[in-house]
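Just below sit the structures, each encoded as structure tokens.
FYI, it's all coordinate maths here, none of it is from the lab. Quick caveat, the model's predicted, so the values are computed rather than measured. Cβ atoms are built from the backbone, for glycine too; each structure is taken alone.
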Structure I
Amino acid sequence: MSAYYWIGERLWLDAVNSEFMSDGQRTDGWRDPAALQEWLHETVKRHEEAESLRDFSLGNDGEVLLQEAKKLRAALRRACETAHREPTSQTVAPEAVEAVNAALKHRGVALQVERGEGGWQEREVGSGENSDALWLLARSAAHSWTHGELVRLKPCSNPNCILWFLDTSKNGTRRWCSMDACGNRHKVAAHHQRRKQSQGVGS
């Protein structure tokens, strides 16, 4: 079991979802540098584009990276909110664009070739800088935005949930962050409401 939510379909959205509701309280999964590093290591299992973070280790300025990552995450959340309000125009909050472009100025990852079982292949490797993490998050957002994915960006339909996802379903009708969580709770609540109404009619 993971302590985080991996339902966004994209790395940058899973970063946004590192803030979530738990027992009715807004919870920050990046509570300290160690938690951020744990999250970054787990992204390797979830997103191919995060492969270069496999050996990532926070340096002495881990607290600085944590604060910068939180600022970028906040900007990405604002991007979600503005894009969702005007999905067809693919509008993104200006401060989000600025934050992404600033993170993309970092050195980021590099490519190297190596011999594998199937022959030669390319592999992304980190520069060894803390800013690699910010660069990867920004690149994920930039790739998503420039490939027209904002029109499929959705918040969970549960008003008490703050998670976002990219609706990759064929007909674009996904409503919930997870059917096992918010979707199931909605079904149970709707069932109880119908039962209550039917009992009221029969009384």
Structure II
Amino acid sequence: MAFLGRGDRAERRGTPYDFLIVGLGNPGKEYARTRHNVGEEAVALLAERVGVSFKAGRDKAKVAEVTLRGRRCVLAFPLTFMNESGQAVGALTRRYGIADPAQIIVIHDELDLPPTQVRVKVGGGLAGNNGLRSITQHLKTQDYLRVRIGIGKPPSKERGASHVLAKLPKAEREAFDVAIQIAADAVEALVAEGPDAAMRQFNVK
């Protein structure tokens, strides 16, 4: 399987970076702090931990160039809607010289996990997540790393949109704040120790 496709040339900026870390969500204040934007919150927390701010770049994303656990990383939040996330991820992968899907970490909400449960995964299916579907289409592989934050299933299919896009009640919000911290810790573990170690640490029952 050709990573990014044969016709795509990397538009590198100097030395290639070690990791591209992408938090998924929808842009705009109306979507902030919803279940669908927990990935965005986790990547924002990582930037906050190292004291950097995001800047709007040319690749339909807000980006921050940071050092995490001694590795050069790009933190990114696509400025497209969730179902077009791959546009930014593909462009950033080329710009920062990312040569291997294992150097890409995507943080996203996961309907198939109980609320606030955090799990690390290497590749695999899309679990109905349109952001992952778009990324997979643009990268031409699904072997990138994922940090999944569970949001649970909606009470019915008809209430799916309201489930992912509604603001969280206060008690649930506090639990998700903890989950987002754990997700950020999982990203740091992936960067520093690799997926096997991160899965042993964060995928315990």
If P(r) over Cα pairs in 5 Å bins from 0, in percent, for residues 42-145 alone computes to 2, 12, 19, 21, 18, 12, 8, 5, 3, 0, which of I, II did it come from? I
Highest-scoring label, criterion being relative contact order in percent (Cα under 8 Å, 6 or more apart), among I, II: II
Of structures I, II, which gives -10500 when helix-only ellipticity at 222 nm (-39500 (n - 2.57) for each DSSP H run of 4 or more, over all residues; to 500) is computed from the coordinates? II
Ranked by distance in nm of label points 7 Å out along Cα→Cβ at positions 90 and 154, the structure on top of I, II with the greatest value is II
Cα extents along the principal axes in Å derived as 74, 41, 36 - corresponding label from I, II: I
